[in-house]
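The data blocks that follow each hold one structure.
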Structure P
Amino acid sequence: MTQELSGRVAIVTGAGRNIGRGIALALADGGAAVVVNARSNLQEAEAVAGEIERGGGTALAVTADVADADAVAAMVAAAASRFGRIDILVNNAAVRVEQSLETMTLADWRAVTGVILDGAFNCVKACLPSLKRSGAGVIVNIGGLSAHTGAARRPHVVAAKAGLIGFTRALAHELAPDKIRVNTVTPGLMAAPRPAGQPVPQHHSLVQALAGRRGEPADIAAAVRFLCGPGAGFITGQNIQVNGGAFLG
């Protein structure tokens, strides 16, 4: 592929590992300068930024908890100071813990929805002036398969990821006059390793992909890269399923 994103600047949240890392690398491969965000692990963010730079790209590693509006504002200010513009925002940061509704407290609920849904709100709000100035701004929200299939012990995750679909549709309408396109990419079950000690979610055993395999970060990153480029100029307000046929809809 050509460097169709040359001259553009992207922020990718939750980009220190797995899908976020794959997206950051793919956008950099497309020619974009990439702000690599991690919640608190600067070493992870710097490792991804280093990969980009060794490949001839440009990157900035930044830590910020997307649930913290002030931290997001500081991250966006650092990005604008370094690169002078922001054209692409990928809201990938998420927390996916399992817990029954019966044992869940409001604080537990908000710990998840605060990152996934409030975090997307905070990032869009902070980036919006720059995205408007871009003249061809792009927002890509990363959804979740369970938002469409449901899943036990994940009411907060399912609700937040489903909320991103509504957020995407609302913003597609509201920001179209500013030439900002907004879409969601929804991954299927991924082959990426799970954190040590974290059990495999119950619903994973219920899902089978027609492709006969689990997804890889590169699968999701390719879809995000396409949506950020000129070839997707007529696509907005959509939820793009990248799940190997695990869910048809």
Structure Q
Amino acid sequence: MTIQEKLIKDIEEKGAIFLVLIDPDEFEKDDLIEFVDICSKNGVDALLVGGSLMVTGNLEKTLDIIKENCDLPRIIFPGGVSQVSSKADAILFISLISGRNGDQLIGQHVMAAPGILQSGIEPISTGYMLIESGKRTTAEYMSGTNPIPRNKPEIAAATALAAQYIGMKLIYLEAGSGADMSVPEEMIQKVSKFCKLPLIVGGGIRDPQTAAKKIKAGAKAIVVGNYFEDKSTWSEVKDFAMAIHENQSVKFV
């Protein structure tokens, strides 16, 4: 079973899945060991690993530590072409379809593709959309693109539908790390109505109640990242998982 097939199977069985994003810049070894153990025992379905700008962190070392301490799938969430490693199980092969920067649509992918082939990891084609979130995010700055206005759900819906027609496998609506505002439910509803691909939503989600609202609106995967960089929040991992998994099962056809 591929990682993509596993994610879909988990969505069908649980209604939605819980993904935790780990930025190698933000975790020391001992804390990372403790945190991934908590994730493994409290309902997290897979770990995303990466960041828009890694300065001090080591991607491969982080992946090694995760593999040694839990069995959750390790999926690279790349911030650039250098973030490819055979130590992962898969990589989100992200095309930033909300912007008009050709380098982020296909240019970087051409450079990354041979490395992904050589690594042997599974690429999962993902249509990535930055959504206006109240402040300029690192992803917006680094990509050189403008986010989709949060009051224009029809633009997001049409963009996601185009990605589906092109042949992408996942849609990711991203408010950005540390966003003031998460992706609005109205936009999630509109995208999920038009597009039949599994919908990932992340950025600015800081409590289980908000995560549950995104699922009710149509999200099939919730990503929480920098909220868990504060050790005091780790006790909430299980609460997030329960809120996300509490919904009826669905089938993707």
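Compare percent of Cα pairs over 22 Å apart, for residues 3-138 alone across structures P, Q and report the one with the greatest value.
Greatest value across P, Q: structure Q.
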One of P, Q was used to compute FRET efficiency 1/(1 + (r/R0)^6) of positions 11 and 211 (r between Cβ atoms, R0 = 35 Å, to 0.05), and the answer was 1.00. Which one was it? Q
Relative contact order in percent (Cα under 8 Å, 6 or more apart), calculated, reads 19; among P, Q the input was structure P
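Rule-based calculations on the coordinates, nothing more; no lab input. Just so we're clear, the structure is a prediction, and the values are computed from it rather than from any experiment. Cβ atoms are built from the backbone, for glycine too; each structure is taken alone.
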